[in-house]
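A.B. asks: Each structure below is given as structure tokens.
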Structure P
Amino acid sequence: MPPDGPVAAGRLTIREARAAEFERLGEITVEAYEANGDDLGDDYRAELRDVASRANACPILVAIDDGGRLLGGVTYVPGPDSPMSELEHDGEAGIRMLAVDRDARGRGIGRTLTVACLERARREGRTGVALYTRPANHAAQRLYETLGFVRDPSRDWEYEPGRWLWAFELGF
């Protein structure tokens, strides 16, 4: 298997997204972020839906079940020179917009997608992976911490007064 080819995880396949999946992945991503109670605003909602633009800049990994159903996806940011970069330092990759379909949550799909990004970063010789999450997204924080990520408050971002993104990092 080529290093960036499909990876099967039980009855789940992780691979790069196809154009025909972009619209559905955009819907899944908006729904997942709204389910966290986020007040997205129209501009960010449009950005989350716009998988095609992200795919032009970065690899988008998706999880597909054995029936071909799209279960979730994540944007893999290959480094700080990427147009999708937000917080990556030299040598680091990033993870953005991880989302799992509401009917597929709790089955380890978010973990599998995250691990696929970590494996890709290691194959590419990255020194680690960085990401943001919202302070209230406790499920995501638990997931990242179980994979070895630690908080890095020095990279937290107050994107609007009183509204924060918390930084997490994992060094290799």
Structure Q
Amino acid sequence: MAHVVFLRAANVGGKNVFRPAQLAASLKHLDVVNIGAAGTFVVRGKASASAIRREILAKVPFELEIVVCPAREILALVASQPFRGVAFPKDQRGWVAALCGPPKSSPALPASAPAGKSWSVRLDRVEGGFAVGVYRRLPNSSVYPAGFLEKALGVPATTRWWETFQRIAKILEA
């Protein structure tokens, strides 16, 4: 069964810097496809989630959190079309966060930060190991989905744009 791997806090702000393409190449025996620079991989080879996690941790020279999801969970999320019918204006984007564990709290949804009409990050739903929402680029805002989610759900998370999840689904379906 294929898996999708999300590395948390890698290649962000000059910290935990590594080369995802080189990591993917070093895991070619697992038929790994690198997606972008944030630490997102599709593992098409036969391996358990724990074996994938062990191999990655052995090759990355820093501590990090890893979310390993069965491919079927990503395909189900994309098939559910959480942004169906939404035409995002130029200043907004859909995001999905892979949660690093079960949520410790359940805020009323939608939840946003900052609260009110001037929100920058909105959490619309939590489904299994994923949180889904919208990011709105505003001047002078420093609120981003991952930090907001950690406060709202009480669990670390790693965020990707919705387009990344769509790209992952295309690779898995090929």
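A.B. asks: Matching task: 1.5 is the computed value of distance in nm of label points 7 Å out along Cα→Cβ at positions 47 and 71. Pick the structure from P, Q.
C.D. replies: It traces back to Q.
A.B. asks: Say we calculate FRET efficiency 1/(1 + (r/R0)^6) of positions 23 and 111 (r between Cβ atoms, R0 = 30 Å, to 0.05) for every structure; which of P, Q gives the highest result?
C.D. replies: P
A.B. asks: One of P, Q was used to compute Cα Rg over 2.2 N^0.38 Å, and the result was 0.96. Which label is that?
C.D. replies: For Cα Rg over 2.2 N^0.38 Å, the value 0.96 is produced by structure P.
A.B. asks: For which of P, Q does FRET efficiency 1/(1 + (r/R0)^6) of positions 31 and 103 (r between Cβ atoms, R0 = 30 Å, to 0.05), calculated from the coordinates, equal 1.00?
C.D. replies: P
A.B. asks: So, one more: With relative contact order in percent (Cα under 8 Å, 6 or more apart) computed per structure, which member of P, Q shows the largest figure?
C.D. replies: Max of relative contact order in percent (Cα under 8 Å, 6 or more apart): Q.
Taken together, the values in this text are just the output of simple stated rules run on the coordinates, not laboratory data. All of these numbers come straight from a predicted model, not from anything done at the bench. Cβ atoms are built from the backbone, for glycine too; each structure is taken alone.
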